[in-house]
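Derivation of every value follows stated rules applied to the coordinates shown; laboratory data play no part. Note that the structure is a prediction, hence the values are computed from the model and not measured. Cβ atoms are built from the backbone, for glycine too; each structure is taken alone.
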Structure I
Amino acid sequence: MVKVTYCGHSCFHLDDGTHRILFDPFLTGNPKARARPGDFARLDAVLVSHGHADHLGDAVELSKRCRAPIIAPFELAVFCQRRGAHVHGMHIGGSHAFEFGRVKLTIAHHGSAFIDKTTEYTGNPCGFLVRLGGLLFYHAGDTGLFSDMKLLSELDAIDVAFLPIGDNFTMGPDDAAKAVEFLRPRYAVPMHYGTFEILEPDASRFVHRAQGRGAELAPMEVGETREFS
């Protein structure tokens, strides 16, 4: 059994009772976030899908305070390491066994750069397959629809898929519904919507489009915790 808390945007906290990991911790500056970096006393890892500010977020601060590695594509990991973070760099298709479980990086069709006064390239974006608490989680990161999602379901039975549905920058509801069909997860949890005006405002269109595609649709309110087993 794993407790999953939706912290807003694409950020999820997973707790199997022994280990705790956090995806894409955009908390500070997130107008919809309920959690703040100080709420996390202990983390075993912070997984960051790409270098955009609404995903990298508070990862470096959390890594330093919790002494938790940032798991990310290699160039992004080096970027974080230069800022004092503990890191474990990986690349697409590679996997590694951590104390909490195995992580594998998947492709994601998107960009990846840290944009401040200048723009710094931070490697390829990615998605994550994570085994934790006896379950397989797929966090798609920011991505458009791609047909190789079918291969992910052929190689592994996915229990929970976190899928962006916001449109404009990622899949919209229609493409995300097709992703559910390709991935065949037991549960599909939408993310990356409602945070900014340009994004899809809620999960209703996704739920309507994805009905009957083989997964239990499990939209979560920001701050909600749900148990998956």
Structure II
Amino acid sequence: MDNYGIKPGYEARSEAPTFVGDINDYWNSARQQTANTFQWPVYAAAADFLQSSHGGSFIDVGCGYPAKIGALIKPVTGDIHLIDQPSMAPLVARDFPDYQFTGVDLEEDNGHVDLSGDCVVCADVIEHLLNPMPLIALLRQLLNPGGRLFLSTPERDHVRGKHCNQSPNPEHVREWNQQEFAALLHDSGLRIIEHRCLPQRRHSPILPTRALGLLRPAEFLGCQLAICEHA
């Protein structure tokens, strides 16, 4: 199996268990609650970009349960479009009727999708896919000229250690370190404007950033965010 730039000896999984049919069973109340905290810093960065550019169109690819959008994105723009597997459609229609939704298989060629956005987010999705290349192609296709792509995934070395050869998370097919991920994106026709590590979830503002880094370095540096434009 192609490891898409990951070091020799790394063992990717041969199944992608998060493509599910019964979405209501998968997105139970516990998962919905965590959806409001995990990847919060990624969406906050996207909201900052939208605010600095006076709004624009927003697309969330692999949106999952889009709980954070109401707090972070909707105050900045009302032009919101969600993309995820087709089984998400009834759940989005029920709980988020104001958002537009398109159902696709992220591991297939989606050249037929007729959408574009000034700000495109794909937060911790790519590690769930057997083949990440159709997703990257879709992200490039969706991104308007002059727009920004906010693409995040776990930073393997920070979360697992430098000697990790397979993710212990059964839902992750593979995980990249920062250098491997940068090379993959560069080779795929994206220019990285900024590449930094962030907390994996929202934290209490009582603890300053420096304290979080000292107390929980793996969690604090566990999410790598690549902010990209077209090369």
Structure III
Amino acid sequence: MKNIIIHPEQEASACVIWLHGLGADGHDFAQIVPELRLPEDLAIKFVFPHAPERAVTINGGVRQRAWFDIASADRSGLEADRVGLEESSSVLRQLIEDEMSSGIPAKRIILAGFSQGGAVALHTAINFKETLGGVMGLSTYLPKWMTVPETKTPFFMAHGSYDPLLPHQLGMETKSMLLDAGCHVEWHEYAMAHEVCYEEIQDISHWLGSVLSNNGKNSV
């Protein structure tokens, strides 16, 4: 299945690559783009990839779209599939490099991801060779085994206070990991479960507009 791509009316000078969560596909967040109401002059191209289908242990081995396997809902089960996480991170790195080859500078490329898609986005960003425009980690986490180097890439982290699937504490732990490494983190939490709310969409819109305006079209 081809990636979902939403092109701006003018030539793209920025790109947001947005990864969905477990069991969804690239269509999941494409519908949010109009709700962001971002200025047309930001010239943002949105790319929504589809995770490959694989057997997911926590769901009894049923094959579904997943960026990596999840063994169980506890911390050890969430961290188990390093190989799958690295494979998906490699795919995301290639997407970034493709956009850079097309002429969009790294500082105008934003990674975004929800749930396990967010784990891939965070992992990829902190290990990427160049500073990116930013990363949005939505209702997500970083595995504890991961070493976080200092990076100038800014982070937008958001989590639901009542998330029953990836508890709020996981998001807080990830925020602490990033802050301890000297990263800049904008943290938001909402009275919601494992989902995205209207207030969050507004905050995402404001943050995207801010980071891309600061990293103007001529940024290198």
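In terms of distance in nm of label points 7 Å out along Cα→Cβ at positions 97 and 153, the structure with the greatest value among I, II, III is II. Each of I, II, III could give helix-only ellipticity at 222 nm (-39500 (n - 2.57) for each DSSP H run of 4 or more, over all residues; to 500), but the derived value -7500 comes from II. The value 2.0 for distance in nm of label points 7 Å out along Cα→Cβ at positions 33 and 169 was derived from one model only; which of I, II, III is it? This value belongs to structure II. Ranked by FRET efficiency 1/(1 + (r/R0)^6) of positions 81 and 201 (r between Cβ atoms, R0 = 30 Å, to 0.05), structures I, II, III are led by II, which has the greatest value.
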